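Multiple structures are listed underneath, in structure tokens.
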Structure I
Amino acid sequence: MKTKQNKKSGFTLVELMVVAIIVAILAAVAIPLMSGNRDRAIATEGQAGCGTIATGIKMQWVQTGSFSTNSANAESLPGIVLDDLDGTYFDHSGYSWVATDGNDYVITATSRDNNVITMTVVAGVATWTGYGQQ
């Protein structure tokens, strides 16, 4: 005697809902972690650009004993090419500085989406304020 076999293939609604819930939980955990990484990337790029400007300021002070009066022109500093300051979040036009001597200066970096990072150097000691800083 033949038996009727009724095989159905596929996923049940419960199985699909479990998968959807797992994906939602993973997304809820991953999205905040990724935005934190972006914040750190912006802060790191801004700090690197400020460090490049600081090196140029020190080099100019050593070579000439004075500073450029045009802080909007990073190319006026020795050893700096504008491409050195162009990155994902910042470009060369976003950097400005005020320097009083080789040990005291303030460098401000403004990103393309207006995040601001400031490097203040007093007596050769740097402090950071602004986006992503604690």
Structure II
Amino acid sequence: MRVPLRTVKVRDYMAANPITVTPAMGILEAIHKLVEHRISGVPVVDLRGNLVGMLSEHDCLRVALQSSYHEQLGGKVSEYMTGSVKTVDADDSIVELAELFLNSSFRRFPVMERQRLVGQISRRDVLRALEKIY
């Protein structure tokens, strides 16, 4: 029996316990995490685990440009991250999430539950849900 897609929740396909970085971390170390884990973005959390931003590959490309202009490579994650973050709830439906992806340029969203970061979900995760159900 096939499960209706609208009943599938974000929590069913999110990456739980996502790789994170901190605002004070060196940007080169953060870039290494993206490359090492083959991910296109990470949540930025403070020392208490509160979500304070996102760092994407797009944000990191600014490092290359700035190094060519100023002939200096580095800095902190806080200098490059996006501070205003759109999040989704773990209990949101995959269908709502698909619509959100279609209406934005974001490739991933942090997943929250009771105002705490519990995961991250990407466009590819939505496709995995479709593939598994159909």
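All of the numbers you see were taken from the coordinates with simple rules; none came from a lab. This is a predicted model, so every value here is computed, not measured. Cβ atoms are built from the backbone, for glycine too; each structure is taken alone.
Comparing I, II, where is FRET efficiency 1/(1 + (r/R0)^6) of positions 34 and 74 (r between Cβ atoms, R0 = 35 Å, to 0.05) highest?
II
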inquiry  = Quick check: -14500 is what I get for helix-only ellipticity at 222 nm (-39500 (n - 2.57) for each DSSP H run of 4 or more, over all residues; to 500), calculated from one of I, II. Which structure matches?
reply    = I
If FRET efficiency 1/(1 + (r/R0)^6) of positions 26 and 122 (r between Cβ atoms, R0 = 25 Å, to 0.05) is computed and equals 0.50, the structure in I, II = II
query = To which of I, II does the computed value 6.2 (distance in nm of label points 7 Å out along Cα→Cβ at positions 10 and 82) belong?
reply = I
remark   = With relative contact order in percent (Cα under 8 Å, 6 or more apart) computed for every candidate in I, II, 19 is reproduced by structure I
ask   = A value of 1.14 was derived for Cα Rg over 2.2 N^0.38 Å; which structure in I, II was it taken from?
value = II
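For which of I, II does mean count of other Cβ atoms within 10 Å over residues 18-25, calculated from the coordinates, equal 10.4?
Traced to structure I.
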